[in-house]
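Got some structures for you, see below.
Values quoted throughout were computed directly from the atomic coordinates according to the rules given, and no laboratory measurement underlies them. Keep in mind that what you see is a predicted model, and the values were worked out from it rather than measured. Cβ atoms are built from the backbone, for glycine too; each structure is taken alone.
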Structure P
Amino acid sequence: MTKEENLEKMRHSTSHVMAEAVQSLFTGVRFGIGPAIEDGFYYDFELARPLTPEDLPAIENKIREIVDADYPFIREEVDKEEARQLFADQPYKLELIDEFPDNRVTIYKQGSFADLCRGPHVASTSEIKAFKLTHIAGAYWRGDERSPMLQRIYGVAFDSEAELEGYLARQAEAMKRDHRKLGKELDIFSIHEEIGPGLVCWHPRGALIRQIIEDFWKAEHIKRGYDIVYTPHIAKLALWKTSGHWDFYRDYLYSPIEVEGQEYILRPMNCLGHILIYNSQLRSYRDLPLRYAELGTVYRYERTGVLHGMARVRGFTQDDAHIFCRPDQIEAEVAGVLKLAQLMMSTFGFNDYELLLSTRPERYVGSIQMWDEATDSLATVLEKLELPYDLDPGEGVFYGPKIDIKLRDALGHAWQGPTIQVDFNLPERFDVCYIGDDGAEHPVVMIHRTVLGSMERFVACLTEHYGGVFPVWLSPLQVVIIPIADRHVDYAQQIKNELEEEAIRSRVDERAERMSWKIREAQLQKIPYMLIVGDKEVESSNVSLRLRSGEDVGMRSLLQVKSLIKAVIEARAQTALEGESI
């Protein structure tokens with residue numbers, strides 16, 4: 001058994017011990033389920049009162065008592081009727097028992113606790129090593145919002161205290177980098193109940209970051225022969241029925257609205273508008289490939305429980321594009337997209353990523369031959385470019401296989417990034433064709449792709465990757481000029497004007513506060529450069545340069561500082577450290 005398998009077994013065992021601890025501390029507990037998860041475990045409970053963080057130390061202490069008691073984990077098999085008697089006061093367990101396909105039910109016991117479980121478990125409670133309960137959350141029974149809300153206790157468990165301490169240190173750093181926390185502190189975005197959950201308001205600073213990214217994105221696409229298009233945010237429901245989205249994604253689509261007797265829905269994808277643009281005129285084989293790109297906002301219904309700041313939302317802007325090509329052009333076009341994706345990732349500082357080739361899911365449209373051809377095309381390109389990848393069986397979209405690229409941020413967390421999908425099916429459904437050199441109609445191949453993902457999730461990822469310390473070229477405010485006294489304000493304004501002539505984003509902090517306070521606030525706002533000006537600087541036409549890292553560079557000429565900052569911006573330095581190496 002591998003280390004990971006042993007860890008999973010130990011973590012699952014810890015969830016059972018936690019359930020026993022809760023049972024011993026509270027009366028009338030009803031138990032849900034308690035699986036192992038990445039890094040730890042959880043268990044769902046129905047209790048007479050809400051749990052609070054103050055309850056966790058007592059539960060942890062009780063777990064330690066059970067661990068020290070060295071109770072063996074005992075596996076038993078009983079028939080369904082005996083299991084119903086054993087769990088007669090546990091309605092959630094009875095529901096699970098009724099669904100078991102066989103008459104035999106597996107139970108694990110330790111100490112005073114018994115649970116339905118396939119196992120396996122460690123031999124005894126003393127094999128549980130380093131653990132910690134982390135937080136409490138609400139969770140609908142079996143993830144169904146029509147079912148009762150239970151209380152879920154999360155915990156983590158490792159083989160040693162050193163591993164646990166390392167994990168907790170990384171989690172503490174992750175909390176500092178949480179884009180929801182930094183989004184508020186740095187005034188990047190907000191979400192308002194008055195508008196609705198999962199719908200993002202971009203504040204001026206966040207909007208400027210987004211604009212810089214989008215301008216770079218557009219320029220790189222135009223260089224590569226993409227045409228920028230715009231399509232409507234709503235469309236007739238019939239269009240989405242023809243495409244298959246209504247049948248396959250109905251749970252994620254917003255309910256139709258009626259307009260003049262016709263049903264419309266908010267678009268969940270941009271692809272159909274691009275198809276209709278293509279179909280607006282006859283196309284020759286000489287016209288292909290055609291590449292349509294759109295920063296298109298789409299809307300999908302996500303359950304409230306899975307929404308997460310800007311990383312999981314209900315309205316988001318995809319950096320979308322669709323390539324219409326001949327079958328003999330597929331490999332070259334997919335290779336071009338992969339190279340563009342690599343440029344985007346490296347430019348924004350993501351050099352650690354993994355590629356997954358996702359294959360045919362259980363529910364799909366089109367022929368198996370189509371799917372095999374599309375999957376082989378993607379695999380061939382990956383192999384020719386010598387890009388290592390893993391198979392992700394059954395995770396393709398309903399109309400075709402895809403390449404997914406998972407970005408890893410500075411803490412090693414994985415984020416969904418670029419995706420490339422080869423689609424023979426939508427062109428068939430919408431009769432998307434070209435006239436070949438033989439004068440006959442032939443179906444096009446359609447490539448769906450993004451090279452960032454969505455603007456909301458990508459900015460969330462960037463924020464956490466850099467901990468809010470954005471590279472200088474992405475920083476909404478690049479320079480703050482701090483006059484020591486009112487008599488220095490005119491010189492500070494002169495500096496600002498000169499910086500703005502070089503397209504360096506700056507402002508003068510004229511507030512009647514101490515200089516040290518202004519410097520500290522600029523550092524908290526993670527502004528890359530602070531230029532301090534007082535009598536000496538005015539007399540010598542210089543500035544005193546400080547970095548957001550806290551380093552005091554000292555007095556420099558304004559010309560030198562401008563040149564240095566411009567060089568950093570133009571180089572699009574990938575990390576804050578590079579951006580501050582003046």
Structure Q
Amino acid sequence: MKKIYFLFIALLISSISFGQNLLVNGDFETWTDVNTPDGWTKVENITQETTTIHGGTNAAKHTADGTKDLGQTITGITPGNMYTITMWFNVESGDGTDARIWSYWRDASDGNITDNADELRGGGAGNAYFVATDGVWTEYTVTIPAPATATSLYFEVRAYGSSVISWDDFSVVEQAVTTPTVNITAPADGEVLDSGTTSVDVTTSVLNFNVGNTGTDDGYIKTTLVSPGGTFNMDKFDTNPETISVADGEAYTVTYELVDPSGASLSPAQSTTISFSVAGISQVADITALRAGTVGDFYELTGEAIISYIVTEGTRNQKYIQDAGAGILIDDTAGTITTVFNNGDGITGLKGQLTEFAGTLQFVPTENVASASSTGTLLNPIVVSASELINNGETYESRLITLNNVTFADSGMFADNTNYDVADGTDVTVARVAFGDEDIIGTAIPTTVSSITGLGGEFNGVYQIFPRYASDIAAPLSVNNFNNASFSLYPNPTNTGSVSISSTNSEAISVQVYDILGKQVKNETLSNNTLNVSNLKSGVYIIKITQNNASTTKKLVIN
């Protein structure tokens with residue numbers, strides 16, 4: 001058995017006689033040429049089929065050559081009436097994920113009214129599918145109502161990838177409806193609204209029934225709201241949206257019933273009920289805990305994160321943030337964060353939804369953050385090897401890192417949206433130039449061993465580094481692997497307020513100390529090999545020691 005998905009995108013327009021197929025050339029009997037069936041306005045990778053047919057002498061065939069669409073606009077549809085969509089398909093070969101089914105009703109402005117994908121799937125949800133036997137014609141049919149504000153219908157089927165499918169005898173047939181109906185068109189039944197939503201408009205669609213409180217009206221809408229605060233009843237004398245106050249983590253049920261002017265139910269009764277909820281929000285102390293969360297859930301990051309880079313290209317308002325243990329990418333397409341931030345600013349109390357794109361975890365904010373919780377933090381990149389990035393890239397995703405001792409496989413100039421292989425011996429990873437408005441674009445690709453500073457990234461399991469500026473491409477870091485005979489750091493841990501740093505070399509020693517967030521807290525040249533740390537709080541620090549153009553980094557613990 002073969003799982004086959006079909007994509008239908010549906011739009012509606014005005015009226016036509018009942019029982020007639022509204023699709024032009026739905027049986028595929030006439031063709032302009034072997035790749036163009038008459039009447040179909042969107043035709044991609046379609047061929048005329050004369051052997052595998054369901055009826056008549058021709059069918060349409062999608063061959064295994066990537067994504068392909070077949071669609072046309074239907075005119076003459078009446079809002080409130082029912083429409084039966086029928087199609088026949090024959091699967092010769094293909095993967096079960098090669099095609100899907102969707103539909104969209106639209107209004108006069110060509111805007112989507114509601115997503116009727118589940119109706120066209122026969123009431124299924126998510127990746128619902130049809131089962132077809134290879135080489136056997138299978139019928140699919142469904143009847144769905146046209147919404148009250150629908151004005152046009154666009155019908156489309158789509159197949160993907162390797163599927164080879166013949167299609168025949170498509171039809172869309174109108175059926176008149178005169179029975180009063182009431183529907184709630186938004187929110188959708190079972191919908192989970194974003195955390196932070198404080199109110200929702202419940203939108204009504206009423207057909208074949210005059211709602212009002214005059215003597216000529218058919219009656220009104222009796223409404224019932226079941227909420228955490230109790231059960232509430234109200235009478236509606238219009239079909240305008242009803243605004244309901246909602247709160248995070250709460251569930252709601254709304255029932256609308258059409259009643260006559262005396263309040264009595266119609267015969268048969270006409271009512272509709274939906275349930276929806278607002279997502280709750282969980283608090284996490286740091287980005288490590290956030291990254292361990294569930295994609296799709298909502299979180300508040302209570303600890304401070306530091307902005308390492310603000311993407312100024314494009315419209316996604318992206319910001320890379322990190323703390324002591326991890327990093328994540330803020331993806332703010334809606335522009336929810338309106339406060340102006342700078343690199344090095346701290347953000348505390350960030351709220352949003354955990355999402356994922358091509359393997360990269362992202363955080364989509366749901367509320368603005370009023371102001372920076374700190375400013376001017378200098379983040380120190382984590383130095384990693386190509387092997388470390390390849391094998392443990394998740395640890396460095398969206399964090400500021402330096403990839404050391406690598407050689408570019410390419411030459412020439414750096415270009416935007418381009419991947420470059422970089423190697424350290426047999427270890428090869430990817431440096432991607434992703435920020436097209438920075439000065440790295442058009443600079444020369446080095447031909448010697450280099451270091452690359454940038455943001456750790458991922459694309460579908462391939463870990464990468466995203467350099468930002470021309471200065472991010474530099475000479476390799478000179479790391480002196482001092483041995484015990486030439487270098488000492490004592491005591492470590494220390495609770496004396498100082499630490500001694502010595503080596504067998506008599507040259508001056510330069511020391512930079514960084515806290516666990518990468519913020520530089522000391523920068524000095526030692527005159528007596530003693531570093532005063534009395535003003536530093538207890539914790540873990542990173543010391544970078546430079547002597548005679550060579551440097552090393554060590555961990556220092558202050559008790």
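Set P, Q, criterion Kirkwood radius over Cα pairs in Å: the highest-scoring structure is Q.
Supply the structure label, taken from P, Q, corresponding to helix-only ellipticity at 222 nm (-39500 (n - 2.57) for each DSSP H run of 4 or more, over all residues; to 500) with the calculated value -11500.
It must be structure P, since only it matches.
Taking mean count of other Cβ atoms within 10 Å over residues 218-225 as the measure, the highest value among P, Q is held by Q. In this comparison of P, Q, the computed figure 16.9, 49 for Rg and Dmax of the Cα atoms in Å, for residues 266-377 alone is attributed to P. Compute mean count of other Cβ atoms within 10 Å over residues 226-233 for each of P, Q and report the one that scores greatest. Once mean count of other Cβ atoms within 10 Å over residues 226-233 is tallied for P, Q, the winner is P.
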